[in-house]
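J.: In the part that follows, the structures are each spelled out as structure tokens.
None of the figures in this text is laboratory data; all of them are computed from the coordinates on show. Note that the structure is a prediction, hence the values are computed from the model and not measured. Cβ atoms are built from the backbone, for glycine too; each structure is taken alone.
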Structure P
Amino acid sequence: MKYRLRVEIAWLIALSEHEAISHLRPFAKSEREIVEQLLSDFDDEAAGRIKAIEAETKHDVKAVEYFIRERLNRAGLHDASASAHFACTSDDINNLAYALMFRDAVTTVWQPAADALVAQLETFARDSAALPMLARTHGQAATPTTLGKEIAVFVYRLRRQLRAIESQEYLGKFNGAVGAYNAHRFAYPEVDWRAFARRFVESLGLTFSPLTTQIEAHDYLAELAHSLLRFNTVLLDLCQDMWSYISLGVFRQAARADEVGSSTMPHKVNPIDFENAEANAGLSNSAFSHLAAKLPVSRLQRDLSDSSAMRNYGVAIAHSYLALLSVQRGLRRIEADRAVLARELEDRWELLAEAAQTVLRKYHSPDAYEQLKALTRGTSTTREELHAFIRELAISSEDKKRLLQLRPASYIGYAEELALSAIERSQKDPPG
């Protein structure tokens with residue numbers, strides 16, 4: 001209601017300022033203040049009055065118009081009250097109100113939470129950039145990495161989606177019953193209504209949509225839904241990984257005296273924040289998936305099926321927002337268990353089979369992979385066994401020395417540098 005009121009009042013003022021629209025005189029300063037005060041004074045009582053009018057009219061936008069006329073008449077602006085909603089169809093008001101609401105919801109509520117989460121991940125990644133960790137592919141022990149590098153992957157992915165969200169246009173139209181300015185042109189044929197509508201829409205900070213049916217096509221809302229859906233999907237992936245790391249003991253969760261982990265098992269500290277975030281991200285994606293498919297489709301010049309769907313767009317944003325807050329809470333209560341990370345890499349000499357067979361390939365060994373497969377696959381290889389194998393290799397003494405000096409915890413490639421450079425790029429080129 002408040003955003004509809006904002007659009008209606010802005011339109012009434014814009015009409016009063018147009019020199020060619022003769023039936024509505026310019027407002028005196030004191031009169032304009034009265035008009036603008038309808039918005040600044042909007043409260044529960046005003047909302048209640050609009051709902052009472054709507055109960056009679058059975059039309060939400062018309063109720064806002066009648067509310068404005070009622071208040072203007074009460075203030076003595078009888079000659080201006082009839083111009084409320086002049087030449088408008090309901091969606092002229094609604095499409096702009098929704099665009100403003102969704103823009104504000106994303107930029108002033110959702111976006112700060114997303115930025116705060118990514119900043120947390122950046123700190124986490126920087127602090128653990130050099131911390132060796134056993135990687136797992138297919139759930140099995142794999143080539144070592146660092147904890148910070150794996151967290152930095154999510155920093156990069158989330159930042160990339162944030163850039164798409166921040167570059168999103170929010171479109172608006174203001175062209176009458178079927179998008180052709182019929183009533184406008186008939187009432188004032190000398191006015192360039194297309195240019196006037198563009199200036200009006202852009203004055204609200206929106207992008208002008210020049211060609212529509214009765215409704216703005218909602219394509220931009222599908223674009224935004226897809227962008228938020230992709231962000232949610234990356235977030236959900238993060239939640240599942242964090243859950244798994246907690247399960248594996250890579251992370252310890254801070255226990256709080258006033259919390260209960262299980263109704264029967266006193267020892268438990270459950271990863272509920274990441275579980276709740278996963279649920280909310282999933283609910284958000286379900287809604288966004290439907291909305292992205294539904295909203296751009298409307299029969300002929302319009303049908304009303306978009307109306308109820310639009311009312312749930314904010315619900316989808318809200319579930320994503322709740323997921324962001326839950327992940328932030330989850331991150332605040334975990335820390336890496338360095339002892340576990342170190343222990344997982346101890347006596348895992350088979351992890352160096354990749355390095356050994358890759359060096360052998362430098363020397364054109366035709367069965368380099370097969371040799372290491374026979375030595376290490378499906379079994380634990382000891383340091384002594386691996387070193388004995390390396391000493392017999394027909395390779396340079398320099399490469400042999402490097403292999404013998406290699407440890408599972410030092411076999412991390414560029415993991416540390418990748419983590420730090422990803423964070424540096426993210427901070428130099430943040431979203432927006």
Structure Q
Amino acid sequence: MTDNCHVLIIGAGPSGTVAAALLQNKGYQVTIIERELFPRFSIGESLLPQCMEFIEQAGMLDAVYAAGFQLKAGAVFINKEQYSDFCFSDKFSAGFDTTFQVQRDKFDLLLANEAQRMGVDIRWQQQVIAADFSQDKPVLTVNKEMGGRYQIESSFVLDASGFGRVLPRLLSLEKPSDFPCRQSLFSHIEDGIDCIEYDRNKIRIIVHPEHRDTWYWLIPFSDGRCSIGVVAEPKFFEAFGNDYQQVFQALVFQDPSLAALLKNAVFDTKVNSIKGYSADVSTLHGKGYALLGNAGEFLDPVFSSGVTIAMKSASLAAEVLDKQLKGEAVDWEKDFSEPLQIGVETFRTFVTAWYEGGLQDVVFYGQQQANIKQMICSILAGYVWDEKNPYVKNSRARLKTLAELCREP
């Protein structure tokens with residue numbers, strides 16, 4: 001016997017639950033297949049203000065505000081003695097000025113619970129193992145964790161499986177990313193920060209004191225803990241050996257500002273590693289399916305773009321799919337892929353410029369013009385779809401020119 005639903009979503013992360021809520025609230029019967037059981041650990045804890053728009057669209061904003069997450073009001077960049085502060089309230093684009101820094105196990109469970117409250121059927125500890133798009137309607141084969149297998153038919157499938165990348169694997173859609181291979185070591189710690197000047201409302205991005213293409217993140221939570229990570233090319237880590245626990249702590253204390261800030265820290269959690277995480281696909285959509293968030297493309301963690309892109313893709317897909325299910329003519333390339341890529345390409349430009357050094361020249365420039373800083377701040381806040389911003393509309397050429405100006409003696 002085959003189950004049925006209007007829309008089947010693979011994965012109960014932020015893109016899956018936001019898309020599910022948007023569609024469920026439009027009257028569709030939505031089922032999510034989730035491989036794991038929440039809460040579960042996930043990386044990507046620093047949201048961007050643009051995320052709040054999509055959370056609001058999904059009807060989940062009040063629940064997120066009530067959850068007690070750490071407020072995030074901006075970002076601080078540090079390179080040795082250089083210090084650059086961005087406040088999201090002082091940005092070019094209209095929209096939310098703040099967001100949150102969240103433990104993803106709690107945050108993702110909160111969104112999933114909200115989706116279930118709205119009527120979404122989430123099937124935990126089940127895994128999609130096959131997909132057939134050859135018929136009028138897609139049919140997926142699902143394995144249950146406790147044993148058993150069944151098929152489910154739907155009018156459309158949204159793949160929100162993140163790094164699991166279910167449909168790209170099953171349909172051979174994966175292609176190599178054009179980003180260099182990088183690796184990240186990361187963990188949660190009891191930070192013990194007692195510096196009165198430290199602002200827990202801002203993420204810190206810290207350039208390694210000797211290696212410009214290596215950087216750290218420090219994301220404080222509301223409970224005296226924080227997420228901390230270091231990103232570099234794999235060969236950089238190889239020089240330190242294979243004991244990630246020791247390597248990680250040694251690298252953290254190579255930066256003087258982190259060493260001073262975390263002098264009382266307790267490294268009490270296993271260090272995780274992810275390598276070669278940048279990903280791409282040959283297409284974001286096809287007959288009966290579309291790919292959301294990291295299932296389609298992931299760039300780099302440096303500007304916390306992952307969840308923002310994921311939620312934007314969910315918002316776009318839900319709008320297009322609603323029209324399609326109503327019998328209206330839609331163009332997934334024009335109405336979904338191309339609008340999504342505007343923001344993805346803007347983030348790509350800024351990520352590339354960060355590692356090449358040009359964006360660092362801009363960020364740490366000592367005589368920043370207020371209006372240009374506001375435009376850059378909007379990008380950092382996730383407003384990468386605001387084409388009124390010159391650094392969205394023509395990001396590559398403008399950022400290159402700006403970096404050259406900032407380097408002039």
Structure R
Amino acid sequence: MEKPLTEHIRPEGPPLGLDEYRKNGGYEALRTALADSAPREVTEIVEKSKLRGRGGAGFSTGMKWSFVPMGDNAPGRKYFVCNADEMEPGTFKDRYLMEGNPHLLLEGMILGAYAIQAPVGYIFLRAEYRASEKALATALREARENGLLGENILGSGFDHDIHLHTSAGRYICGEETALLNALEGRRAVPRAKPPFPPVVGLWGKPTIVNNVETLCNIPPIVRRGAEWFRGLGRGDEAGTKLYGVSGRVRRPGLWELPLGATLREIIEEHAGGMAEGYQFRGVIPGGASTDFLVEEHLDLPMDFGSVQKAGSRLGTGTMIVLDDRTCPVGMVLNLERFFARESCGWCTPCRDGLPWIEKILEAIETGEGREDDLDVLRQHAGFLGPGRTFCAFAPGAVEPLQSALKYFEDDFRRHVNGHGCPYQAQPATA
């Protein structure tokens with residue numbers, strides 16, 4: 001099984017330096033593209049590969065690049081931005097790539113910048129990722145010293161440099177226009193769309209924002225071709241995916257697998273199944289802002305289309321497992337408390353609705369819940385749904401709530417009728 005993203009990463013070792021990266025074929029894709037391909041041809045390869053964004057939305061990467069104005073009448077200043085502000089609870093895949101093979105990300109960024117003819121790039125990095133910052137700073141220095149960044153890269157006439165920007169840190173920066181506002185030194189709130197960033201982005205200029213995992217796929221695609229990449233997936237969707245599992249399983253971790261690996265395979269084979277004394281009840285499949293899946297979904301292919309048809313989203317592909325000894329009400333309360341705190345406060349439904357949801361859940365968990373609280377929670381989930389808020393933050397925040405009410409309603413009612421959390425009376429876990 002091919003693992004283009006992680007095959008050269010040493011899990012317990014230091015990041016790959018430039019010499020090691022080059023020995024494994026690093027920067028060959030960049031060298032070939034600059035010498036033999038027009039910018040539009042690079043975009044076409046990525047588009048034909050069917051690479052979908054690995055940050056959560058799953059939009060076609062090549063199509064996104066194709067929206068950038070090109071030609072003689074296009075703006076001379078463009079920007080290429082990497083979203084490395086990995087703040088989705090339960091998600092840790094981008095950190096693994098940056099700390100293990102930072103040059104893979106840099107090569108992907110330079111190729112993307114060449115495709116849209118952007119002279120300037122930024123890596124917007126989560127502040128807490130100190131090891132990632134160190135690895136990227138070293139890789140950037142090595143790249144500049146060896147003619148891979150700066151003026152006239154590899155004698156091609158193409159100029160591009162990348163700046164490392166450490167984020168002040170808010171979850172809302174995962175929304176690309178909020179990220180751009182933060183990068184400009186403004187308050188991190190989303191922008192009205194349209195216009196979209198590929199046309200009007202950073203400082204009003206055409207800008208592409210891609211996730212770390214997305215960009216790490218670009219060098220192997222350019223080097224080995226679109227057809228090769230399409231053949232890596234198990235179904236109609238292309239490539240490999242970094243899947244992660246946390247929770248009470250035997251081997252929590254992260255694995256690169258073909259896109260479309262089943263939920264059962266990931267949890268039982270790679271994560272080793274449930275830890276001794278625990279049983280599976282459900283899973284949030286793609287970070288905290290996705291709907292629960294339950295036992296009936298264990299044989300579901302973990303790709304964008306299949307998970308969407310099941311009523312959830314693949315998201316980041318890093319899942320949080322719920323076991324039979326963890327209170328689902330308490331778990332959802334913990335998530336909604338996080339989302340209420342992280343709301344940027346720009347629109348009323350999100351600013352006021354999420355704290356109210358937190359207050360109701362807290363009352364239910366502590367034995368002060370009422371019979372009609374469940375109806376009020378469902379009503380709030382509708383008020384904060386798609387199309388009712390300024391951005392997608394609140395609709396994502398209520399996904400675990402609305403699905404918990406669907407699959408674990410009995411647990412909510414036991415809290416209300418028993419005036420407290422029944423799980424707190426259980427003996428301590430092993």
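J.: If you work out distance in nm of label points 7 Å out along Cα→Cβ at positions 235 and 379 for P, Q, R, which one comes out largest? Spell out each step's value before the answer.
T.: On the way: P: 4.9; Q: 2.8; R: 3.8.
If we compare distance in nm of label points 7 Å out along Cα→Cβ at positions 235 and 379 over P, Q, R, the biggest value is for P.
J.: Comparing volume of the Cα convex hull per residue in Å³, for residues 75-298 alone across structures P, Q, R, which is largest? Show your work: numbers first, answer last.
T.: Working: P: 202; Q: 188; R: 145.
Answer by largest value of volume of the Cα convex hull per residue in Å³, for residues 75-298 alone: P.
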